[in-house]
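What follows is a set of structures for review.
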Structure P
Amino acid sequence: MKTGFQTLACLTCFLHPIAIGASAVSSIAIDPIVRRGLVSKGDTSRLRAVFEKARRGEPVTVAAIGGSITAGGRQTQDPANRYIQQVAKWFEGHFPNSKVSFVNAGIGGTNSFYGAMRLQHDVLAKNPDLVVVEWAVNNQAGKDFAESYEGVLRQLLRAPGHIAVIELFFMHKDGENAQMWQEILGRHYGLPMVSFRDALWPELTSGRVQWEDLYADVVHPKDEGHLFAGKLLGELLESVLPETDSTQPVAEIPVPLISDLYESCRFAAYEELKTTANTGWERSADQKFWEGDAHGDAIEFEFTGHALFLGYDFEKEQAPKAVFSIDGGKPQPLKEDAHRRPIASDLRSGTHRLRIEIQRDGTASGPLGKLKVWGVGGAESETSKAAKH
């Protein structure tokens, strides 16, 4: 006998959403699950513009940005099953005269703080027509995370070409995620939103579907989970497809709900990361990090903005202690932060100098591990910047 999700999986090929095998549940059974997953269609004008472009036979690029769920990784045996590839397949099936490309900008262990920093390079530079944003798991459910998430949305919505944006919400095994704030922002900006959690949490809690049917571990969907996420996204696109009025103008972008701090970000990574002063730090062999490990090793960078994002990692074996200071201020300890929040905020507008120095612990013996710096970025509120001038 099939499990609940094996039954659902028969329906996940959304290129043919009407085909229901004899062993599958009826459309009456599946429809409530899909309906629960559609949080809001929002303002469909941007999606309809993408459809019109594809109907004209012009090339279309769909993209996704998020964490390891979007990246897929080892949890998906077939990369073609990842949800963003399925969205690309949907466009190929419905618009055969349009060349469809996809961009998977998922990076494991990252959230919208880093996402706001890398969005320009990893997504906007590819000129996407449609972008799916996925950070309901890697973001925490706090206003500070929502602020950077809003920055991602505003960067996408303000970019040339009227990019269509869809929010996608996955979940932890306990059902927790950051959907509340992200949904509030989605409604503020009139965005289409799809919730994997809303669709399937009642099935999971009732026992009709087992977590292991969908997930490889406590966070990452396996092929079956991605297939169902693709099903939900496909049903959203199907629901908008019949709307043919292409004369409706794209709505103006509303004022920020939280702030515009992460709407303007500058980020330098890897080989682009230049120093303004350096004592003892060296480039890694792969040219991806600045590395320091000896007491007194100091390095300085310049950045611009009201908030500072620093990309760094400590080697686990007897990690060195380090301090940082900004513009010659009081040194502060640089600590590991699994959530990679900004290390400074509420700075004055303009250019700042960041100094990082290694300090040897007096109780430590033997060689220290290295501190690896891989990126420096700044976020600047245009509203605050204008108000101070």
Structure Q
Amino acid sequence: MSAFDPIVQIDLYPLHVPFREEVRAALQGGSGKVAMGLKVDDHWLGGDFLICRITTEGGVTGVGEAYIWLVESGVSPMLMADLIRNHLARFVLGRSAFDIEAINAKFDDNVARNEMAKGVLDLALYDAAARSVGRPVHDLCGGRQIDKAPLCMVLPLTSVEIICALAKRGLEAGIRAFRCKLGDGQRKDVEIMAAMRALVGPDVALRVDFNQAYDPNQALAVLDAIAPYGVDYAEQPVRADDYAGMAFVQSRSRIPLMAHEGAFGLRDMLTLAEMGAVRTFGLNAERPGGMSRALKAIDYAAARGIDVALHNQPSGIGSAIVLHMHAARARNIRHATELQGHIMLEHDLIRERISYADGFAHVPTGPGWGVELDDAAVDRYLTHEPIRIVA
């Protein structure tokens, strides 16, 4: 067996993992159907995933994960799987897992956009490459700078009483950063922020997420109204595709803006930054195109003086991925990381849980991502038959 053995097999697993019952109740009892500012017609009941496993000729495997929500992603697990099977797999099979840059170049030369499909393959390549030399992924990305990452808790858009009760539980668990969902109008937004700041005191970090709730003028008025309560950054106050609106608001507000629904690829992020439309990058590992593009985004942000926040609702695989990313670039990530999957999902799809304690998540230290996929759980949550692609 050689570290450079060619990849001979790709397996794809489309999954749906339900949220815990208390999470489903909280989301259904909040604003709209999803306890946030999005105007969607269906309740948010669980997480859709595409798990990708690649296998080399020598038997080394690597796993990638994409958390997928059609409301934001525009694709489903099966649409991604179809693209991988019919178009992207041929650029992976027969190559070494270390050929990551060359493979990504082929992806971009032959398939426009589709960063999440490319990203889940990129992540699996990193895992396989690291496992083939018996090292953690962060060692392929410059090395680990921290052993544990501070966590931020996300609060649904619901009654002020419930929001504060959930925040109290977070404080008791050691959380020192919260993301407040807003978007029910200026009066309600101010009420939430006033109550939260009074509850957590002056030293706990607060960030907000509007989920595209406002037009630019409304957004600017709301940001001015909540600024006295201390806001680290405001996520997606206007429509995802309104880059000019984001630039309008950012140029008139002292609160840094972050694009989420409007920033899927590395090019989106660079464009928003160069337009002066954001002062914070929000990163999901799979969205910009996997670890390769996410690290480039973080390095660009550091060079331009732009903040970075890592966030997602992943399973245990995705959480480990984010923690390796944070560990490798900790110096350039000052905001606490959001990892909600272990709280929201009824199963995190790994055999042994990541350690979460005192408001921190510990970075896995084993080979690759340092966690192992629970195959029995994968079988349990499959929505379609697994797809196998061979060389």
Structure R
Amino acid sequence: MRLIAFLLVCLVPLGAWAQGEPPSPETVMEGYFALYRNKVFTASYMLTSTSTHEGEELFSLSGSLVLWMKYPWARVETSGFEDVMYPVLVADFAGKALYSHVPEVGWVKHVLSGNWLALLDPRYDPLLKRIRYIELKEDTLDGKDVWVVRGTIAPDLLGILPRAEVTFWIDKETFIDRKVKISYDIYIPGLDVLLTTEQISELTSFAEVADIPADRFSVPTDAPAAPDLNGRVFPYPAPDLRGTTVTGGELSLSEFLGDVVIIFFWDLGAEIEENIGLNLLLMEGIRERGEGKGVKVIGVTDGDPEIVAAFLEGFGAAMPALTARDEWAEALGVTEETWCVIIDPEGNVYAKTDPFVVPVLLLELLEPEA
């Protein structure tokens, strides 16, 4: 789910170090961050991603990616990832904008949160900046001498990301990142499912060029705006909504200032008939794990409060719930039947997204384990 940030991070120069002394992993990665701003180049990659559960493959993806880089512009074209990535992306880093193009839709300008620079430098990403580089060694890959840099991401407080490892193979002669492997486990609260995912990108070609034609980065000035790839929007103050829960308690958003708040819009009939309660299980699992750890979940639906209260009790869900869907949905700009709004600890709307994207976004907002 953080795939796009890794996909653009594909080439790594070494930077300088004292002659005769091996560089530190941090020195190697400093050069890695500088390449995109200092070189004009094109590059191609083969990418694969496989997810398993209890040793059995659930799904896999494979395809290719072509990158044109002329800072502050970048263009990415993908093939084979139609379900998870746009076929064309153009980034304008000076204008802080990202554009996507789908043939049947046309160009769309994505409204980005303040972490858009992660496309060039993972240190700007709230999750990837937590990588700690723990090992540097020498090796060979496809007959080339390489540095191998390995890093890890600390587990989070809710146990959603119990393991995450990143390994880079960096060509010692050309300073190119020849391969990246990302391996991580994602635990889905409420469903008691642990997914293991491995993503690998391998460089197939790289060429520095004198120039890249400007039309490669051309985008229409009137492209309509949409949320970014992960559902984030520019943070803006959330309204102080209030209401009475189905059990008779009074509730207001302002009382949760300092916590991450997930407002879960759901439909009673859909949960019973279509999803067999999967969304509720997920949200209740997050609520339970978030107790005392700075995460609150509020359910918002419609219908008779007594019926909703009885259903939640029978379901074993202890989240506070309100039957004020129309009022809260209008105030927060929600039109989807089942949807989530995430409010950060400062009281700002951080994201609007599908319930199953919420665990990944929580990783960005919650501090790792000490």
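Every read-out reported here was derived from the displayed coordinates using simple, explicitly stated rules and does not represent laboratory data. Owing to the predicted nature of the structure, the values given are computational and were not obtained by experimental measurement. Cβ atoms are built from the backbone, for glycine too; each structure is taken alone.
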With mean count of other Cβ atoms within 10 Å over residues 129-136 derived from the coordinates and found to be 26.4, which of P, Q, R does the value describe?
P
Quick check: 62, 41, 40 is what I get for Cα extents along the principal axes in Å, calculated from one of P, Q, R. Which structure matches?
Q
Given a computed value of -0.89, -1.28, -1.29, -1.31 for log10 I(q)/I(0) by the Debye sum over Cα atoms at q = 0.13, 0.20, 0.21, 0.22 Å⁻¹, for residues 97-240 alone, which structure among P, Q, R does it belong to?
R
